[in-house]
Structure P
Amino acid sequence: MNFYYCRAWSRSEKIPLEAYSKEVAENRHEQREPYTVLVNSASSPSAFAEILLKKGFVCVGFLDNLLREYISYQFKSIEGGRWFLVIAVYRSYIAEAQEIAAADTYIFKPEGDLFIRRDKFNPRESEVADSKFNHDKNYEKFSEFGDYQGIFKIER
């Protein structure tokens, strides 16, 4: 994986905002200031991560070939430099359009509780369910600058 850095990834314009050098991004990481990591390309990445250390969150988006965010993961900081996957969203799109056809949202609790919401948008339909899950795969270690492999695992 190659990494590129910027202030933010614009989901609407599908471009990086304010490119950062590796040194600037590393300094922001050390100062716990926000920055964004782009995977494999600075202009058409396969994924991005918004690193929000002061807020205790890391938000990861996986992009398709049209730069649409088809999977989103949100991690929350817990003790010991570990992060817990609290939300996962899987989206499907209408053909080559930017319009979302359906989205499945999973909200995870460290105790093993799971809330699921399935939305279809045309026609509008929603389903909700509660369940239990094995939370072992929801934990990631991440504290060092450049140590992004765990948060960029697509299979959970």
Structure Q
Amino acid sequence: MGLVSRLRRRFSHFASRALGDERISYAQCGEDLIVDYVLAMLHVDTVSYLDIGAHHPRYLSNTYYFYRQGGRGVCIEPDPNALSAFQQARPRDVCLPVGIGATPGTADLFLMTTSTLNTFSREEAERYQSYGKERIERVISVEIKTVTQVLEEYFELVPDFV
């Protein structure tokens, strides 16, 4: 890339920020901005969402962008350590400390050293652990609900984004 191209790109970046045109993604790979574009084309103004595996109210969040825009929804995060952070940071949302599955019941949740790797799969947890950096910190029993149960209990209409 030539000097002029780099300068043009750098200037464009700073001009966008100065004018307030730059949108910040909170998701891992910009998924929130992609979904925002699609929903804008469909004329959805205030987004409702069901965030399964929400992990954190802001960090790597697929729905925090919409929350900041006035949206609201239900965040599913089975790690009990995350519940208070959601309640403080996102009071309009409902955060359920449950897992989602094909049938209601309970399941073991493997809490890993790095919480983004928490899983209901023993095989996955053991595979992460075999790499040497991660370890299973503890295993807890978590209530499992179906998506249908959550939709019927918390939404009058189907959410705009799942």
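Laboratory data are not the source of any read-out in this text; all were calculated from the coordinates shown. Computed from a predicted structure; not experimentally measured. Cβ atoms are built from the backbone, for glycine too; each structure is taken alone.
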Between P, Q, which one scores greatest on FRET efficiency 1/(1 + (r/R0)^6) of positions 53 and 109 (r between Cβ atoms, R0 = 25 Å, to 0.05)? Q
Output -1500 (helix-only ellipticity at 222 nm (-39500 (n - 2.57) for each DSSP H run of 4 or more, over all residues; to 500), calculated) maps, among P, Q, to structure P
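Identify the structure, out of P, Q, from whose coordinates relative contact order in percent (Cα under 8 Å, 6 or more apart) was calculated to give 20.
Derived from Q, not from the others.
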Quick check: 1.9 is what I get for distance in nm of label points 7 Å out along Cα→Cβ at positions 61 and 85, calculated from one of P, Q. Which structure matches? P
When distance in nm of label points 7 Å out along Cα→Cβ at positions 45 and 93 is calculated for each of the structures P, Q, which structure yields the highest value? Q
Parent structure of the calculated result 57, 46, 27, given that Cα extents along the principal axes in Å is the read-out and P, Q the choices: Q
